[in-house]
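**Student:** Structures given as structure tokens follow.
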Structure 1
Amino acid sequence: MRFLIFISCVLFLNMLAPVVEATPKIVVSELDKVILQQKLGKFSKEKNLGVGELMLKLGLDFKGTPYVAKTLDIGNEECLVVNLRQFDCTTFVESCLAIALTIKSKQPSFGTFTTILEKIRYRNGHLDEYISRLHYFSEWIADNEAKGCVTDVTLKLGGLTYPLSLNFMGTHSNLYPQLKHNPALVNKIKVIEKKVSGKQFYYLPKDAVADHAKEMADGDIIALTTKIAGLDVTHLGLVCKKGNEVFLLNASSLGRKVEITSVPLASYLENSKNTTGVFIVRAN
């Protein structure tokens, strides 16, 4: 019996062990592939839903999944990391979007999923180096809107001009292992920061969120804008409507798991002192 338990444990650990696959280099465990196939099978009959609705259903199905920060920062070489066992707020949203688009594709498979994930996570849809990842969510919005993946609906929902001035990564490179000892990459990120800061963005101030909650749709991506100097947003989640009220489904660093906020979005934002408002993004 002990031998059988030992073998079972070894097999399970092997499923968790990440494996690097080629072109592009993908870091994925067998368990991640199993989880993906489970989601593709479970929601295949709902592929006619809108992408946002499907994202919300997938997000709710991930409830309880542990929150783990910096799951994308593995080693010195940038790889396409697939981790459906653990999320931070960004990888939760990206994974829900990528799986939803995979379900709605003509060939829902692991290969389709990784192609879509690379497309939405990296500038111009191409993984090159660490800098090619869309680190700032404002650029993520602009880049994915240009690729036709999402639409920024903030202005439509009452948004005001957002004064964007990005410099946090460039001035705090010591916080990022990939930048810490690489001045060339720091210079590249500073160029990106300046370029993105020159674009026009809109935000919905947090005291106006309650007035526009009815115009939000299930599965809309909500990004919390911040007063922290040099940053654009500090957290992401998905709209989850309950009656006439909007809640946030998110991978929470406080709750340490994927969960729905205990209070409506407007109240949640009011309790966040550094939050100024939100970007609202709708999947196409």
Structure 2
Amino acid sequence: MMTLDEQVNSYGILLTEEERDEVGIKLEELLRFGFTTIESGLSVNDLDDIRKKLADVYARQLEEIGGSVTLEASHDADVARCLLAYETCFFDLATNKPLLGFCRRLFGDNFVLLQQNGLMNHPVRSHYQLRWHRDLPFQHWVCSMPIAISALLCVDEFNATTGGTYVLAGSHLHEKFPSDAFVRRHQQVMDAHPGTFILMDAMVFHRAGKNSSTSVRRAVNHLIGRPFLAQQIDIPRMLGSTHAHDPAVSNYLGYQWGPAASVTAWRKHRSKRKVT
């Protein structure tokens, strides 16, 4: 393979990005391409526990709703939702140190967990995630900075055979979904090993690939965004008051950002914090 010339010479350029550390380079990839990857630091045992607990939570949610027929009628088969309310390992995953560190670099101090979903891509079986979409669906506008990102933990190997994520680089910068010919020419599969977070701007077009292997391909997706966005499921209500006063995670989990019950409640809450 030919080695590329790595000298970065230029002329006529007045503005350039400053030199960055590794996280900064990952941020630049996210902003320009719409996606990047970071390592979670999870061990083999951690991933084995996530695989087992994902199956357990899905079985419990099947029982809660009355079986697979009812779940399939809601077009939500092979998805386990709000995992952190069921098993501690998913709370630990949602508050993963490298992930939250990246989010602080991107969003600053204020960001919230909007969703946490377990995704199971079975061989041959059809799944709605195989269709192109944005993780903020039905939106056809763009903005200069991300308002949300998806953090997809690869629980199993991601590649073209197992049903790895397909992505269209730069599509978060354009309002319209591109033509079919453009998609076929420029789509790419993101290969990633277990324990990797695939991070995507929530406005980038992507889809799951068809799983042509012999094993299920599992992932846990987190949608994390700015606090003006609403949670899919009321995470503080699901968790109760356990983490309501934990300064490290209460805002991130949404305790700070829910609508006030009344004008009086809003004013009392506002009086307890510094307003800038």
Structure 3
Amino acid sequence: MEIIKKFFSKDRRAIKYIQKMHDAFCVETAYVNFSNKHIICFSSQVGCPVGCRFCVTGIRSAGRRFRRSLSAKELVEQCENIVTDRKLLLAKKPILFSCMGEGEPLLNYKNVVAALKKLAKDHPRVRLALSTSGIVPRAIRALAHEQFTVPFKLQISLHAPDDRLRRAIMPRSAPIKDVVAAAKYYKKISDRSVEWNYVLLAGVNDSQKCAQKLAALLGAGEHIKLNAFNGYSDAAFSGSRMAKISAFMRTVKNSGCSVEYYRTNGTDIAAACGQLKYGVAKKKKGR
């Protein structure tokens, strides 16, 4: 795997990397320089079969949405290329290897887990994170039994408080009750926490009724990360206004959950959550 192109955000904090593999498929990897850490957000698949309608990777036609999963070697190389390019082995701040790019990590379970453990072994000061749509609840349960030698965070993307609405924006969704049950099992067995992702879409899932149902579904003590919607051309959705976001946060917080509102970096270079997509490298003339 090799880096073939880089895009820098205006504030220079974020970089989007395009990396080419042996079969000419290209995946995108995002790097963000925070004050307390370096984040490498890497992709687990070429495309994504889940088809979330608010995500660039998912809105492609079914035939082009997903091409293949990455091998464990490709996953590690994808991250190590950024470590080398940014000279992070010399950095004083820790590195967070975050499997939150293109693809559904738990549909590539074996390779993703192997890669995360390899990265932890080679970089003892790192942290690990993984985000899943929850499409495979049994994989969340399996993850509870995995041992990591460095801090590991699991995020589950919920994005709706009931199955009807969730299927409308995330067509390949496991029943919410199964996802929540798997998360409870994961926390009990692993003694690690779960963070719930929820992207706020104007007029879709940002009502007070949704906030109340979400808090009731998860229960007091859970942590909810409300995400800004990162737009793209011809997007069918728009992000919620700040007044709606604030009201949603108050309702969830008053129900006993902790909540934060998160804006990702790199939107100006399409490197933020939901903006990454795969490509195919063009052959050079004469070859």
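**Student:** Using mean count of other Cβ atoms within 10 Å over residues 134-141 as the calculated read-out, with 20.0 as its value, let me know the right label among 1, 2, 3.
**Tutor:** Answer by label: 3.
**Student:** Given that mean projected area of the Cα convex hull in nm², derived from a single structure, equals 19.2, which label among 1, 2, 3 identifies that structure?
**Tutor:** Traced to structure 2.
Only the coordinates and a few stated rules stand behind these numbers; no lab work does. Bear in mind that the values here come from a model prediction, so they are computed numbers and not experimental data. Cβ atoms are built from the backbone, for glycine too; each structure is taken alone.
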